[in-house]
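Any read-out appearing in this document is the output of simple, stated calculations on the displayed coordinates, not a laboratory observation. Computed from a prediction, not measured in an experiment: that's the story for all the values here. Cβ atoms are built from the backbone, for glycine too; each structure is taken alone.
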Structure 1
Amino acid sequence: MHTTMISVSELQALLNSQQRCMIFDCSFELTQPSAGAQKFAEVHIPGALYAHLDSALSAMHGVPGQHGVVTAHGPDEPASGGRHPLPNRERFATWLSSVGFANDMQAVVYDRNGANYCGRMWWMLKWAGHEAVAVLDGGLQAWQAAGGPVASGDEPAHFQSTFLLREPKARLVDTATVEKRLGRPEQTLIDARATPRFKGEVEPLDPVAGHIPGALNRPFAQNLGPDGKFKSAEELRAEFAALLGQRDPATVVHHCGSGVSALPNMLAMEVAGLSGSALYAGSWSEWCSNPTRPVARG
């Protein structure tokens with residue numbers, strides 16, 4: 001079972017074995033939401049399925065309401081607010097079933113964006129109670145560099161399965177909890193956005209610039225080496241130790257702009273053996289939607 005990262009050689013061995021697995025391509029571009037699917041059609045790992053950030057990994061059908069909360073109710077009620085509201089676990093399980101994913105499968109997720117988007121699906125599968133999910137280290141670029149075969153166009157549809165939700169293996173934190181624990185030692189916020197956005201010097205996506213008071217900043221790209229792969233466990237452990245100081249890694253709550261690029265930081269902590277952190281999926285986009293919440297800059 002692969003539960004954090006999987007190398008190209010390990011994926012090739014997995015595909016040559018008799019183990020049931022499914023590969024998901026999560027490539028995406030925030031400024032051009034259709035680009036990911038287009039790039040998937042041009043080139044992808046053979047047999048992979050495309051997981052669209054907006055339609056499969058977010059509850060974008062909802063209607064933003066007051067304070068950034070999406071107002072859909074019942075089976076469509078999302079699990080968070082923000083620009084990419086998290087779909088509830090039941091809706092995600094329905095989508096997994098519709099594409100043929102089952103509980104006895106190993107999931108492998110990748111993108112061509114430095115694990116920025118596939119980390120979301122890695123976390124969501126954990127949240128759905130599925131342990132056997134891993135990110136392809138280095139993404140599509142590493143696969144191609146190693147001479148792995150590629151395909152283009154559509155992939156054959158799979159028979160529908162029944163994916164059953166199990167006890168969550170990932171922890172989700174809401175805005176009320178973040179606000180209640182602000183400044184307390186039991187919560188350490190890590191913001192994965194680029195430093196100029198964190199400081200409030202620029203803000204290209206959300207209506208307010210700045211960050212949640214007390215948050216630490218670690219841009220998610222810092223987890224990767226020059227080769228586009230994650231740094232070693234030892235290197236990541238040292239970097240997070242320097243960032244956290246005396247803070248307990250289990251108190252960490254990851255966030256970013258909309259709960260997507262925060263996940264490479266969480267994945268890096270898991271690789272480093274620093275487990276137990278949580279995700280604030282609404283992130284800055286939900287936090288800053290209410291003008292009464294405090295904002296820090298600099």
Structure 2
Amino acid sequence: MNASNQAVVVQHVTKRYGNFTAVSDLSFEVQKGEIFSMLGPNGAGKTTTIRMILDILKPDTGSIQVLGGTINEQIKDRIGYLPEERGLYRNVRVVEVLTYLAQLKGLSSGEARQRALELLERVELEENADNKVSELSKGMQQKVQIITAVLHKPELIIIDEPFAGLDPVNTQLIKDLLYEMHEDGTTIIMSTHMMHQIEEMADRLLMLDHGRCVLYGDVQGVREQFASNAVVVEGEGDWAALPGVTAVEPGENGREFVLRLAEGTTPDQVMNAVAVGADYHVRRFELAVPSLNEIFIQVAGNGNNHHHRQS
């Protein structure tokens with residue numbers, strides 16, 4: 001392992017509160033420049049893990065390296081953090097809050113103010129720069145909070161439930177902002193319940209259940225690992241007549257069908273049979289890969305059976 005490629009390295013970390021084990025012997029790595037997602041039900045240990053990475057909590061056992069070393073104040077200045085429980089100075093003007101917080105991270109007042117105004121414009125809040133925080137709606141406050149996490153151009157951003165309380169338009173604005181930072185080489189750790197956002201955004205994931213790792217790896221690889229022997233087709237034809245097809249089920253969008261395949265039948269064999277059949281017209285043919293939501297229900301429902309299942 002080349003440590004220089006890792007933004008975060010967590011090794012055999014355990015955290016207990018009295019008799020309750022919040023995180024149990026957890027090990028994972030976050031690679032520099034990736035979007036890494038932590039997911040799991042409430043109480044799974046996501047927020048405790050984030051707080052240990054940020055040195056807000058100390059692990060009982062194990063070690064954590066962040067941006068190449070043991071975390072200290074200098075390393076903290078290279079991190080942006082959006083906690084799940086939000087909080088801003090309520091009776092201060094938005095641009096002043098942002099300028100002040102960016103200066104705490106080492107920006108000059110001029111640079112801090114300019115960057116604050118640029119980002120407010122970026123998330124369509126430029127008209128609210130001189131409003132007090134208390135005058136903003138919850139969604140607007142959420143966008144201001146996200147700006148505080150990215151204002152100082154951190155190398156590592158850790159965001160807990162970034163899309164909570166945002167409508168689809170504002171969700172897209174924030175996603176675009178995160179994508180831009182990702183393209184600039186920023187590492188992003190995202191903790192969220194919103195599985196479809198992870199499918200769309202994340203490179204790799206860590207799924208926690210009762211403080212333990214139950215899934216860890218490449219998002220697409222994890223989905224393919226749980227794929228049943230089935231294909232999704234969209235088009236016209238007598239799908240049930242194909243050799244090796246044991247069942248035909250309607251798909252999600254009304255135009256597609258899921259073809260369940262007999263053991264020993266491969267998707268390639270079905271595709272070949274379609275290709276030589278004159279009465280088949282196919283617009284789409286692909287492996288039936290479950291959503292993270294389906295995998296999550298399967299794994300978290302019996303998490304101990306899949307302990308440390310690697311992709």
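To which of 1, 2 does the computed value -7500 (helix-only ellipticity at 222 nm (-39500 (n - 2.57) for each DSSP H run of 4 or more, over all residues; to 500)) belong?
1
For which of 1, 2 does distance in nm of label points 7 Å out along Cα→Cβ at positions 7 and 175, calculated from the coordinates, equal 4.4?
Here the read-out was taken from 1.
Given a value of 20.0 for mean count of other Cβ atoms within 10 Å over residues 23-30, point me to the structure among 1, 2 it was derived from.
Computing mean count of other Cβ atoms within 10 Å over residues 23-30 on every structure in 1, 2 gives 20.0 only for 2.
Supply the structure label, taken from 1, 2, corresponding to FRET efficiency 1/(1 + (r/R0)^6) of positions 103 and 183 (r between Cβ atoms, R0 = 41 Å, to 0.05) with the calculated value 0.50.
Considering all the candidates, the number was obtained from 1.
Please compute volume of the Cα convex hull per residue in Å³ for structures 1, 2 and give me the label with the greatest value.
Answer by largest value of volume of the Cα convex hull per residue in Å³: 2.
Determine which structure produced the value 21.8 for mean count of other Cβ atoms within 10 Å over residues 47-54, calculated from the coordinates; the candidates are 1, 2.
2
Identify the structure, out of 1, 2, from whose coordinates distance in nm of label points 7 Å out along Cα→Cβ at positions 15 and 143 was calculated to give 0.7.
That value comes from structure 1.
Ranked by distance in nm of label points 7 Å out along Cα→Cβ at positions 55 and 255, which of 1, 2 sits at the highest value?
Ranking 1, 2 on distance in nm of label points 7 Å out along Cα→Cβ at positions 55 and 255, first place is 2.
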